[in-house]
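Presented below are the structures under discussion, each in the form of structure tokens.
Please treat every number below as a calculation from the coordinates, not as lab data. Small disclaimer: the values here were computed from a predicted structure and weren't measured. Cβ atoms are built from the backbone, for glycine too; each structure is taken alone.
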Structure I
Amino acid sequence: MSVKITSVAKQLPKYTRETKDIIPYLNIWMSGQEERFQRKVIKLFENAGVDRRYSIMDAEEVFLNTSFEEKNDIYSREVVKLAEQSLVKALDKANLNPTDIDYIITVSCTGIMIPSMDAYLINNLKMKQDIV
């Protein structure tokens, strides 16, 4: 059996900022940390080759106003919406139905959720239960 990628799509979250506009929030967020550590983090952001960053939350929420638990709750809710929108776009581009899919790969480096994003996609879009 061969496997191929038939379609790819993306769905960007509503908030966006240039990396240079995020640096002031990093400075506030890291206040009290060792100066050397702060310089390293700023250098990582500035030299990562990412000019624009996208987020499901405004920068104030990300860096100043919410706990990890609150951020993760928002992530768990919003990532499923974005993933569904993206998958529906990809399926439409390929002229496929959710039940036509045998394999699904999801990637996120932000939050922690159990069950995982793919489990929600499988249930919400009525995909096959034996999908890999």
Structure II
Amino acid sequence: MSDLINLLPRDKHDFERVNELKNLDKKDLIKLLPELLVWLQDINWPIAREVAKLLLTIPQETIPYISSVLAGGDDIWKEWCLRYFVMELPNKLRQSLQEDLERIAYRPTKGEELEEVHLTAQEILMD
């Protein structure tokens, strides 16, 4: 695993490592999921959208981590996960996040309302 850790982006401009990760075997990429998901905390980081696309290559394995983010307290991170990962999932895979989406859409926390995460969840549910 320590060899794999060395493949992770070192900073928000590390496109070189992100591009190298695209060639990594899926089973190794899956081992890096928690560390990669962190890059979606701020979609304004230059590599964030590329990391989101990378995570979409292993959607079933990423979904449980996304579910954990959606159950957490970082409302901005939730928004970016919904907008740049969940929205891009095929409907069949979105089904596994249905409970999370419905809770955010129809019973949002104050923070989710303030950041309008509930509106994004509603948009996904209508799609």
Structure III
Amino acid sequence: MTIEFAVAFPVLLAVALIALNALMFMAECAAFDNSFRQFTRVHCASLAAGNTTHDAAAEVLDCLNQEFNEPNIAISLEIEGEDLGYTSFVGTLDFYPTLFGLNFRSSFFGISLWPLQHQESIVLDCYKPGVFI
């Protein structure tokens, strides 16, 4: 019985590690989707006087970084195509796996690890104060 446990324990530990990281990634993706949409609608749909879409995107990125303030998460925000008054905002969540809470960002026992990426996008018609359509 001891030999079976010695053989099976590392496998069970690896399965538990993968399952835990998968659940953490799914939870962070769900929270990121809601927060990204909310912060983007609040800060970018109606720009303050004198602000540009890049200023509003910087505010969104600051809010997201405050909300997802964990060492194994990196967030980026891009502004794509401002065609016909519509602006596309693309947020990316990079999730680095953990070893039951211990961080190893780039490698583990010499094996390079790539982050899991999740993207969310929203297209808005940004209001520009003082502009008549």
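General observations
- If semi-axes √(5λ) of the Cα gyration tensor in Å is computed and equals 42, 12, 11, the structure in I, II, III: III
- Winner on relative contact order in percent (Cα under 8 Å, 6 or more apart) once structures I, II, III are ranked, highest first: I
- Structure (I, II, III) behind the derived value 0.8 of distance in nm of label points 7 Å out along Cα→Cβ at positions 17 and 113: III
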